[in-house]
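Just so it is clear, none of the values below were taken in a lab; they were calculated from the coordinates. Since the structure is predicted, the reported quantities are computational estimates derived from the model, not experimental observations. Cβ atoms are built from the backbone, for glycine too; each structure is taken alone.
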Structure P
Amino acid sequence: MPRMIRWLDLPPVWLLAFIAAAWAQGRFVPMGLSLGDTWSGLLAGLLIGGGLILMLLAVLEFRRHQTTVIPHREADRLVQSGIFNRSRNPIYLGDAMVLTGLILRFDAVLSLMLVPVFVWVIEQRFIIPEENRLRRKFRAEFARYERKVRRWV
């Protein structure tokens, strides 16, 4: 894969593309739909903040174990502590939470259907290949971890 395309095929780039699509839908094609400001604003803040905290906790745990956070790279260690004791993919879960929160913040009701599409894209492009690499490298250890900790929550 050419270097530029490899850097474009990263989860943050996909997340930004989905966020941009949701913003454009909310701004230019609202279709007269609205969730209201009170509860959706509060929920948006909780989702965005919670998602960012999940991502931060995961990155700190990767750093603590001195392994890569970048998809498509070979992991040096199988991280199972901290937030990874609750979710095998806390960064991707955080991405989905941030996307959902921003959709609520943009009041882009129709874009709520982008969330399962985003989750599917992330699973196909990143999670399944990553887990296959971990399965090959860490064999029994990954099998135990996979049985103990769910993919999302």
Structure Q
Amino acid sequence: MKLVGFRVLCEGEEYIEEIPKAARKLKERMEEIQHVMNEGQQIGAFVVEAGSPEEDGYWVGIEVSTFEDVPSSMATLTIPPQTYATIQHKGPNDQIRETYTALHKWTAIQGYRRANHRWSLEIYHQENDPENVCEVQVELCDPIYLKSYGEV
């Protein structure tokens, strides 16, 4: 998956405010991005346990088929194919952590291990309004290891 958008890098508790700001900015500048796929569907990406400074932070982007003439001040990110456990969150964005907790419990019960060094995704549906953080609909995608393939 190829993303074009903005990288948010701040202190932990500031993300709850800075991510919606980046989402609004991306929405305002959408027409500048070429080769857009799934127009209006923003994707957040982050690594829980970043292994390098380049992986640190949170990306708010839009999926593109190819990188071409990336607008100034925007970043690119390529997410390799991965396996995810997913859950839908609908409600205030400050309650997403509780939904993640439910997903992590389910993952453990199913016998999967979280892949914290891989990219997590948050797929925001088109009907979301970046101005209304009290009602978001997002698919949370937590990377996991496949137990059938013996990944470590």
Structure R
Amino acid sequence: MDNELEAVLNGINTELAGLHAQSKFLNEVIDRLHAENERLRNAESQRGLQPALRELVKLADDWRSRAASLREQSGADAARLCDEIVEDVTLVLDRQGVEEFHAEEGAPFDRHEHRVIRARPVDDPALEGRIAEVRRPGYRADTRVVRFAEVDVFKFTPPVEP
């Protein structure tokens, strides 16, 4: 009788161990599916935001251009208002996880962060591939560049001998 009881208990223990392993496996699958679902939701949310973020970047660019134009024509007071609008738009972008970054004049061109607008000829080979002028800032979300910083780059052209 004890042997029969022990055999029944061993069978129950074996079945419980199998159920425990199966439960652990199912919980891991559920956790993995939940994480994947969250990634998909975040990606979909970001895709939906992208057009609005691009428009905000364009809005900041437009107001920067207006500020530069007003500085030349009317002075600093009118341009300051444009700068404040750019600052507000930049804050909105920042709250959405999009940060503005700036290229530095004289720094080496980096194709992962910069886009060449114009090549400027220069007769000094040491300046080859260096940033001559920064046209517009870049924007990134996390580590991904949303918009490249727009720059002019020096291009070495040896002097022509007569």
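Data overview
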{"quantity": "Structure from which 4.9 was derived, distance in nm of label points 7 Å out along Cα→Cβ at positions 11 and 43, options P, Q, R", "calculated": "R"}
{"quantity": "Parent structure of the calculated result 1.00, given that FRET efficiency 1/(1 + (r/R0)^6) of positions 27 and 139 (r between Cβ atoms, R0 = 41 Å, to 0.05) is the read-out and P, Q, R the choices", "calculated": "Q"}
{"quantity": "When mean projected area of the Cα convex hull in nm² is computed for each of P, Q, R, the largest belongs to", "calculated": "R"}
{"quantity": "Which entry (P, Q, R) yields the derived value 16 for relative contact order in percent (Cα under 8 Å, 6 or more apart)", "calculated": "R"}
